[in-house]
Structure 1
Amino acid sequence: MIPFRYRKLGYVALNVTDLERSVRFYTDMVGLDLSEPPGAGPAFLRCGTDHHHVVLYPAAEPGIKRVAFELESRAEMEHARKHLASLGLVVEDIPVEERAALRQGDGLRFVEPNSGLTFELYTRVLQMALPFRQSLTKIVRLGHVVLSVERFDEMTDFLTTQLGFAVSDFVEGRFAFLRCQPNPLHHSFAIGRSAAGNHLNHVNFMVSDMDDIGIAMNRLQKHEVPVVFGPGRHQPSGSIFLYFLDPDGMSLEYSFGMEEFPEKGAREPRMLEAHPLALDTWGSVPQPAFGKVGAIEPEVRT
């Protein structure tokens with residue numbers, strides 16, 4: 001039974017060491033729209049009608065600050081609030097002032113106990129009047145966020161039994177692709193086993209046309225942006241992909257195509273072999289810099 005119902009992956013908050021430089025990169029190279037002048041930060045960027053899908057915060061170290069999921073309704077928010085409290089988690093409501101800055105409705109935050117990542121759940125976000133321009137790449141959504149974690153088995157269990165995620169496919173003991181039910185996308189969140197601490201693996205943007213992948217590759221290479229994996233095709237989701245680095249060395253991905261699941265009668269998750277061809281059926285190999293940069297910001301209580 002799902003303890004509360006998700007609408008979608010809402011946004012990811014990233015820490016960057018040079019806000020102005022990163023805003024330029026995420027607008028002029030990735031192709032996101034700036035929602036409003038950033039000032040001293042944070043900077044709100046979008047790839048759809050929501051006010052933001054990426055929020056950039058100035059920081060001394062690059063990394064992931066939090067990941068946020070939108071729930072279906074205010075009733076689901078109350079289900080979530082009660083359920084999380086029953087688990088003994090410290091659940092904090094987002095202050096009214098911050099909700100106003102985020103242009104969001106009711107929301108809460110808690111720390112996932114195995115990774116230390118702050119999760120946010122919220123309802124409603126400001127819908128922008130002007131459509132997303134798709135000025136560089138025809139991005140259709142923020143696709144997924146992936147972490148590398150040491151307590152892989154424990155986190156997989158927590159996400160599935162307590163937070164209502166479903167495993168779509170997995171490499172036993174090594175990788176889990178998770179969908180936030182009843183959202184149909186093959187994965188909105190994923191985790192892989194890490195032997196080098198907990199950290200961000202990558203952030204994904206889904207595009208509407210396979211040509212976007214090739215055009216993006218040429219644009220990135222022309223501007224000497226490191227391409228660290230692909231182009232290729234993932235076995236689990238069937239998507240065509242391209243990975244590259246932002247100015248701080250955090251890994252980003254464009255992908256085209258993804259399996260979708262019905263709310264009822266979904267297939268069982270497949271157990272995939274731990275083989276390079278599972279990562280890319282075309283045979284490319286990730287570069288050493290892929291998925292390495294992105295500290296998880298520890299929670300600071302006030």
Structure 2
Amino acid sequence: MQILKVRQGDTSAPQRHRRLTHSRQLGWALNGPCSERSAALFALYKPMLDARQTHRDLPDAPPWVVAQLGQSLDGFVATETGDSYYVTGPHSLVHLHRLRALCDAVLVGAGTVAIDNPQLTTRRVPGQNAVRVVLDPDARLDGRSRLFNDRQSPTLWLCDARHAATARERLAALMPTDAAANHASTEVVAVEGLLEKEGLPCQYLPPRAVAALAERGLRLLFVEGGGVTVSRFFRSNALNRLHLVVAPVLIGQGRRGLQATAHDVMADCPRPPARMLILGDDLLWDLDLRA
């Protein structure tokens with residue numbers, strides 16, 4: 001297995017001869033002299049670049065979904081109080097923003113929005129903000145989170161069709177009298193059959209969410225968190241790729257990271273093809289879930 005280090009400040013490669021080319025057989029390729037760091041980063045993002053090109057050439061191509069999860073050595077994404085600033089280091093944070101910039105939409109669960117109140121923008125890298133998607137099947141949120149109100153990027157509030165009216169009412173109640181402009185960038189999307197079992201917030205069907213977004217032309221998707229949401233997509237076989245970042249920190253007890261389906265014997269445990277990259281002090285596992 002190849003292990004590649006990715007550090008800041010690597011300027012050993014000649015810049016003027018490096019270029020990207022594309023072919024039907026090989027997809028995107030990096031040509032010309034380049035540093036080990038550049039080659040490693042290109043290999044990491046190439047599957048997304050190829051998927052984007054495929055969707056441009058074939059608008060009916062199936063959606064392509066990547067997830068990223070940063071967790072501690074002992075498998076937690078936050079402390080018991082919900083504090084997650086910062087489990088992973090600055091290199092991993094830049095990687096996170098790159099994923100946002102490369103994808104059509106970035107998805108998070110309602111728990112992440114309630115606890116972290118994220119922006120989900122590409123502040124640390126060049127590139128447009130992705131469409132922000134909040135997966136809230138039973139409309140637990142109150143609509144006050146900043147991504148519903150800051151107008152930095154369009155936001156979709158995905159709810160099961162049975163709860164969408166509740167979400168719309170909450171947004172309408174927060175509108176000022178001069179009106180809809182403040183919430184024009186936020187839309188409640190009703191998804192039929194999103195909830196697998198009524199009353200159980202985690203029992204939803206990720207493929208229904210992916211299909212609903214694909215109908216809107218959002219086919220390159222990034223599932224950012226949290227641990228429950230990424231694990232749900234993982235167990236539902238809804239991911240093409242998983243970037244699992246492990247940081248050299250021990251939390252002891254807290255909110256769990258990736259949770260896979262349990263197996264009784266090792267022979268039944270999935271062992272997807274993997275590459276490892278060092279991002280600063282963190283270790284990124286690039287898992288190919290469609291190989």
Structure 3
Amino acid sequence: MLDARQLEALAAVVEHGSFSAAAQALSLTVAAVSLRVKALEAHLGQRLVVRGKTVRATPAGQALLAHVKQVQLMEADLLERLAGGSGQRWQSVPVAINADSAAAWFLPGVAPLLARQRLLLDLTIDDQDHTHELLKNGTVIGCVTTRADPMRGCVADPLGVMRYRCVAAPAVAARARTAHGRVTPHRLLALPAVIFNRKDALQDAWLAQHFGLRNARYPRHFTPAVDAFERAIELGLGWGMVPELHLAQRQGRAPLEEVLPGAVVDVALYWQHWEREPPTVQRLTRAIREAARACLIPLA
């Protein structure tokens with residue numbers, strides 16, 4: 001049998017990134033936390049964390065953390081049923097998702113369930129091409145990702161397509177065009193792009209898909225916040241890729257113009273989650289699928 005206190009110590013160390021921070025969170029001494037993790041490693045006969053400036057889980061530690069989260073959620077569901085379903089206990093559900101999805105369809109879609117079931121959402125925002133790493137290492141119980149192939153022990157539910165358009169303030173869009181109204185790569189790449197963060201490759205995908213350009217060099221602004229990102233484009237700082245869902249919700253805001261009308265990038269999204277999940281997460285999975293079905297373009 002695995003020791004619950006040792007598992008709790010392991011989870012806290014990885015979550016907080018250090019033994020001292022974990023000790024503070026658990027109201028224990030650093031020595032006590034270290035002893036519990038070492039005892040668990042000795043019991044299993046392998047290292048569970050890599051000790052350094054920031055502590056991180058080994059592959060074995062990651063598998064164990066996923067188990068811990070499953071057990072915690074199942075335990076919370078059991079206690080709720082034993083209490084007669086009074087709905088007095090709050091449960092935390094850690095999820096990884098891209099910022100565009102969180103703002104456009106995810107939060108509006110799951111909000112009623114969160115309120116009704118007293119669920120606490122613990123969101124990690126990351127690029128849709130990278131969120132699956134957080135599920136793999138046990139940080140979250142599910143993720144919205146571009147990865148269609150399910151990871152071991154997981155299911156990949158197809159959600160739909162988020163469509164992106166390249167837009168700019170009217171004055172910036174005009175500078176990308178010749179006197180005859182044609183957009184040229186030379187003119188466009190002389191202008192800065194507004195990019196969400198350094199993991200964001202949508203603008204490169206758009207250039208490759210519609211101009212055949214790869215590894216293009218151009219000036220870039222980085223604005224890793226959805227409101228600031230769109231505001232920077234409004235202010236004429238450059239061109240950028242904005243979801244159709246966001247463009248449809250821009251009533252009353254400064255106008256944005258499509259740089260190359262009809263030229264889109266479609267991003268297929270999937271909900272990856274544990275194959276065996278407790279009732280709480282099953283309800284969340286259903287809400288996510290329904291929210292995506294109502295807002296995203298169906299996958300062909």
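Structural remarks
- Test item: FRET efficiency 1/(1 + (r/R0)^6) of positions 89 and 217 (r between Cβ atoms, R0 = 41 Å, to 0.05) calculated as 0.75, pick one of 1, 2, 3: 2
- Across the set 1, 2, 3, Kirkwood radius over Cα pairs in Å reaches its highest value in structure 3.
- Parent structure of the calculated result -5500, given that helix-only ellipticity at 222 nm (-39500 (n - 2.57) for each DSSP H run of 4 or more, over all residues; to 500) is the read-out and 1, 2, 3 the choices: 1
- When Kirkwood radius over Cα pairs in Å, for residues 169-224 alone is worked out for each of 1, 2, 3, structure 1 gives the greatest result.
- Ranking 1, 2, 3 by distance in nm of label points 7 Å out along Cα→Cβ at positions 97 and 257, the structure that comes out highest: 1
Where a number appears in this text, it was derived from the coordinates with a stated rule and is not lab data. Nothing here was measured: the structure is a model prediction, and the numbers come from that model. Cβ atoms are built from the backbone, for glycine too; each structure is taken alone.
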